[in-house]
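Multiple structures are listed underneath, in structure tokens.
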Structure 1
Amino acid sequence: MRIIALLMAWSFLAFASPLLLTFKGNEKISDSNLYDALGLRKPYAIEVWEAHPSIESAAISQSLSALTSFYRSKGFYHAKITSETKENGVVFKIEENDPIIIGDVKINSPIEVNSAVTLHNDDVFDQEKFSASKAEIKKRYAQAGYCNADFNSKAWVDIETNHAYLLFEATPGEPCTFGAVNVESTPNINGKLTASMLRFKEGDPYSVEAIRQSYEALYAQEGVTRVIINDNERNGSVVPILLNIEEAELPIRFTAGLGYSSDEGITAQTGLKHRNFLGNLKTLSLDARYSQIKQEASGTFGLPLENRGLLGAEIGYKNEIFDGYKTESTYEKLTAKYQDTPGSAMFGVLLDEVQTYQSQDITTFPNSKLFIASPIGELNYDTRDKPLNPTKGYWLNANLMGSLYTPGLSDATYFKSLLSAAYITSMNAHVFGAKVKWGTLRIYDGSIPSSYRFYAGGMNSNRAYTYRDLGSKNSDGDPIGFASITEGTLEYRFPIYEEFRGVLFSDVTFASQNILPDYANDGYLGVGVGFRYVTPVGPVAIDFGINPEDTAQYAIHFRIGELF
């Protein structure tokens, strides 16, 4: 009889409908955090297709224990949680009661770590923040080169007075240095090559930041699938390194994708790449890309060199539609690049044969076939924490190109430069950014393609205007471009709810047909608002910009990733 009763009870639980889960009485801790503590997620308001979080009746007791432990970790040692089961749901009733308040924080450290401690007097004691503070102090010491530091962190909690007293102590010991680097690598990758890509060498001060940058540099080599930089051994204050590299078992990769942006419309692209062509991380790739205004095909070859060098060769074809004319380009490019962190430098030569055709205004956009041989150079310095969704840091970039008129070799003597800079900072979840861009184009002799001019407007320019639509136009209403340009942007990015973010921005553009922009007038102004939905590949962004001096001038833009 008992067995039958147990079987009936088990059958009832097995086929019982899940109970909708809600909370009542919680004020200091949000519903979302409580759902997270139970491994559940409350759908966003727009996710009408997702069901409300629910649990099985058999899991109620375990959930009560999990919530009690979670409240305790957040400093609510006296919280009381009960459950009430109704017809189709369960309500967890919460009495949070008084939390544990931090009475005193003592920090004893010969190097500055105060900013690493995120708990302060009169804050509610939070075990996660306490553990994170300990970890950050250790990280600060490791970054300063103290690999053998001793740490003593304690928290005394008095549940009668509801106070906590915290102690963070550290003794640095002797500064450490990197020792010899030994490499274990696969047969098709030279260990000496990968060792030269490390952002440190034997004898340098020990630094976890240098190790992190080394991981990034090695994983940037697409033929590498696994990297281990073992720094666990100690020889006094010397840290020997064992570098383990594994190559891709299937080095040939095929890619394909579809997308959309407000600048180019629908896009499709595909590519085939050998990530370890003939060994030692050489790459060979074929790529094709189609959009409503641009079609491209190219082949590239990359040869990594020791000590962070890279030789590159590219041959390609591009057809592009501009307002008022079209261009067709066949080009070859040879480059030599030095890659460091956070800076890099590239020098090379571009051989570009450009045909301008189907011009609707041959005076402004002459139909022509021009050959331009241009030395090119690029300098880049980037300290941003996350390129697609940065919260701090800055970047500087300089692009230079030019040519000398030489019959049979180059049809123009010209110089073109584009300098860009951006700065991003944040306060908690609020991000502030500024960007400036300055470019000039000067023609001394001969002719250059119309497409070499500067154009403005679009999601990466002034967002009150559509793509390449800002500025003076010819009699057909087509933008004629500029010989010089200056653009500036200010942004304030702020949280709205969960993964949703908002943006307020202001863009300004100064441009002219002279070698310097015209700063005498008020320029072209754009202000607007944007929305972001954060995803693992970067925020999905929608921006609406308008010219406040001419409200009939506005544009909407869509992209993935922040502008800077």
Structure 2
Amino acid sequence: MHKSVRFTYIIALLVLLSACSSTKKTTQGKSKLTEEQLMKIQGLQLDAERAKLIEDNSEAIKKYNELLQVDPQNDNAYYQLAMLHFQSNKMHDAEFEAEQAAKLAPSNKWYTDLLSKIYTKSGNTKMAIKTLEQVIQKNPTDPDSYFDLAYLYLQSAQPLNAIRVYDQFEKNYGLEESVVMQKEKLYLKLNQFDKAVGEIKKLIDAYPGEVQYLGMLAELYALNGKREKASEVYQQILAIDPENAQALLATADISASKGDTVARIESMRKVFANPNMNIDSKVRMLLPYIQYYEIKKDKIVEAQELSDILVKTHPDESKAHAIRGDVYYIDKKDDTALVAYNRAIVLRKDIFNVWLQTLIIYSSKREWSTLEKTSSDALELFPNQAIIYLYKGNAEYQLKNYEKAIKTFSKGEKMSGDNAPLKAQMLANLGDVYFNLKKNAESDSAYDRSLKLNPESAYTLNNYSYYLSLRKENLEKAKQMSAYANKLEPDNDSFEDTYAWILFQLGDYKEAKVWQEKAIGSSTTNGTLLEHYGDILFKLGDIDKAIEQWKKAKSVGSESKTIDAKIASKSYVEE
């Protein structure tokens, strides 16, 4: 046997022998036991305790029951049996044994304490309360009993009795913050507001000048509509601590409720300029400006000012710059937002959403080279984020790095997992790339797979149908897809132009003219739309107007390879 284990075992036996000696003294007072019986009791108790030590509970229960056959008045044996049954969740047996132990030794706190726990676990709250009341009466110096009893009274919807128990606790142990706070809540539930206030005032009286308790009182007044009283207490706090963030913020809210916006914003400025106030609290204060931007647009300048103060106060906190970026981005101030996001990344590189915001902005600004580099940097940190592959692939596509774009979109498709819309977008983009490489079979396959995943993608339907029209292939399929795209997203001039061009390829020039005029609308700046309109007019025999549209298309920068030839020959020329 290991030395430390043997030592522990010896100590345990010594304790058991001491218990046996104690049992001898107590049982002798209850009944006359022979020396032989006493020796047998000691032996059985030692056997039971040995079984407990090796966690052979069934053997321990057997030995304690044998002991009770010799000494039916042995309260410790009943207690030990109750403990074993309690640990095995046999509440009925545990209750019986504990009751016997408590009857034989009613002054033993451990017995009544166990009995109360058994009653509680069995759902017999009434008896649990009665037992705990007895425990406290016999031993008023055990603090846990008060909390257990108060809990039971609360469980049985007896708040006044719970308060009475807490009062007893305070009488014996003095003021305890957790007890005061519990009583405050109970008085509020009982609609006894003044008594709730009285509880907090006890803490203030006991600890004068402690702003934490003054803050509790002010908040209690404010939450119950007593703004004037709350304001008075907040002024007391500011007299002690002029930079107290809670008081400044609360004062700002009170000022706002009175229509004093100047006082409110001044208090907010002080809060955001306070380096000792938790930055997370300030960030949370800026979130509503973003969440409710559409209904509070007039407040966004205020939010931007506060975010500027925030980064000056916490210049090395990434989250300060990130929230500043959000505040400016929501207001479409992309350049300022981008500076903030990039600074946030310099300070901390592992926040994915900040990287994503920079990709979104670079994409909207059409800064393709920067987008490609930034997305590549982001993938080094977040290689499993499929959305990054979408932005990287788009940048490569726009830079005409088609082979790179194919690899990126293909990897992005695999990384998209169960995200069907994202996977569908990757495939649609692959369709675009393959078309530009004149790999028509691969392009069609990618589009078909994309539409199988997301059949209502107007973008994919339009591009697929337009490219089919340019190739003059599967025109009826192209017509159906284009018509559906226009239904999904009406009044989109690009989609209307696609449908008109498909009709043109099908020889339905009259209907094509109707759709092309819808596409052009009042716009005179899109060279492709104007050139297509000229082509349709030519086929309808309106040569002069056709030439006029071709010239307009050239003047607005049409990149068509045939525009000059059309104008020079005064005739339609296919690409």
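Here are some notes:
- When distance in nm of label points 7 Å out along Cα→Cβ at positions 411 and 451 is computed across structures 1, 2, the figure 3.0 traces back to 2.
- Entry that produces 20.4 once mean count of other Cβ atoms within 10 Å over residues 147-154 is calculated, selected from 1, 2: 2
- Among 1, 2, which structure scores highest (criterion: distance in nm of label points 7 Å out along Cα→Cβ at positions 227 and 395): 2
- Set 1, 2, criterion mean count of other Cβ atoms within 10 Å over residues 91-98: the highest-scoring structure is 2.
- Computed 15, 13, 8 for semi-axes √(5λ) of the Cα gyration tensor in Å, for residues 83-130 alone - originating structure among 1, 2: 2
- Once distance in nm of label points 7 Å out along Cα→Cβ at positions 251 and 387 is evaluated on every structure in 1, 2, the highest one turns out to be 2.
- helix-only ellipticity at 222 nm (-39500 (n - 2.57) for each DSSP H run of 4 or more, over all residues; to 500) from the coordinates reads -25000; which among 1, 2: 2
- For Rg and Dmax of the Cα atoms in Å computed as 30.2, 104, the structure of 1, 2 it came from: 1
- Once distance in nm of label points 7 Å out along Cα→Cβ at positions 427 and 459 is computed for every structure in 1, 2, the highest value turns out to be that of 1.
Coordinate-derived values only; no laboratory data. Values in this document were obtained by computation on a predicted structure and should not be read as measured data. Cβ atoms are built from the backbone, for glycine too; each structure is taken alone.
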